[in-house]
Structure I
Amino acid sequence: MKSPDRIFKVMGGKVEHDVCAYIASMLHEQSIEVHVGCDSQNFKRHTIYATTVVFRFPGNGAHVIYRKEKLPKIDDLWTKLWGETERSVALARLILEECNIRVKQIDLDYNSDPAYPSQKLIAASAGYISSLGFEAKAKPNLLMAAWAANVLCQ
């Protein structure tokens, strides 16, 4: 990832941190699970992507860091949603390769219900993610990283 892509903020905070340095400091605290997710939202003239890292303290809550991107509006649903997969994978690979931490799961903000258009991307995204050695989850599973990204996109 490019240098600006490594800069994340704590959810509810303003201070910026290098994602790997922040992860290293969190790992000294206690045993945690790392989840990654992304969501996007279209507005009149632009698309916002929010990419999150959730530190899950089993039985004890979670902590979120994130980065947001503002791009010219992406009207094509497939392209916009695939951008979520690409951002999640890039972050999970960065965390593995540079922080030497395996992400527990990549949360896809796609719905497995055929009534939702995002359902058509689950097989492609999950296959791509698992081919890289990561685990992908989609709705209706618990998706903390996708939930946090959704909140941050609003």
Structure II
Amino acid sequence: MEVILQPDEQLIKEETFTSSLLLVWLKTNFNLTSKRVTGTHPNTLFGVIPMGQQQFTYPLKNIASVAASTKFYFWRLILGLVLLYAGISIITTSFIPALVLLLLALNLVFHSYTATFIVTNNAGQAPVIELSILEKDKVTQLVSSINHQIAAL
């Protein structure tokens, strides 16, 4: 995503993250400037079908805290394993429905453990952006860069 900078604004860091282990073409982009954090995050239907993207902007002066964490979703794992079993059991009789079930199951299983990026604003709102668990180190580095920029204000 191309960020349009104001005359007194500088681009400090750009990062691109994969949103899912299975769906590697779905990317989340972050841009850190001297005044704000901007980016885009894909919207999906059932976590699989791309349905546009969400754009966000957080002025650095309105950010109360930024955090990176990991989260495990037990019910996603259970549902994914149930769908995986169902897909394997019907693969010989109905190939296409079994393939759809297997893809949904693998997406749920792979997305049951995620890295999260959380921005809390001054009003206490904290939207969470889920990313691939393999991106945890990059998320932590981005959080550190944002905190460093906030401290420099």
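If you rank structures I, II by FRET efficiency 1/(1 + (r/R0)^6) of positions 66 and 90 (r between Cβ atoms, R0 = 35 Å, to 0.05), which sits at the top with the largest value?
Comparing I, II by FRET efficiency 1/(1 + (r/R0)^6) of positions 66 and 90 (r between Cβ atoms, R0 = 35 Å, to 0.05), the maximum is at I.
Among the shown structures I, II, from which was the value 22.9 of mean count of other Cβ atoms within 10 Å over residues 50-57 calculated?
Comparing all candidates, it corresponds to I.
Can you tell which of I, II yields 0.60 when FRET efficiency 1/(1 + (r/R0)^6) of positions 98 and 122 (r between Cβ atoms, R0 = 30 Å, to 0.05) is derived from it?
The structure behind it is I.
Assuming 24.8 is mean count of other Cβ atoms within 10 Å over residues 34-41 as calculated from a single structure, say which of I, II it is.
Derived from the structure labelled I.
Laboratory data are not the source of any read-out in this text; all were calculated from the coordinates shown. All values derive from a computational prediction rather than experimental measurement. Cβ atoms are built from the backbone, for glycine too; each structure is taken alone.
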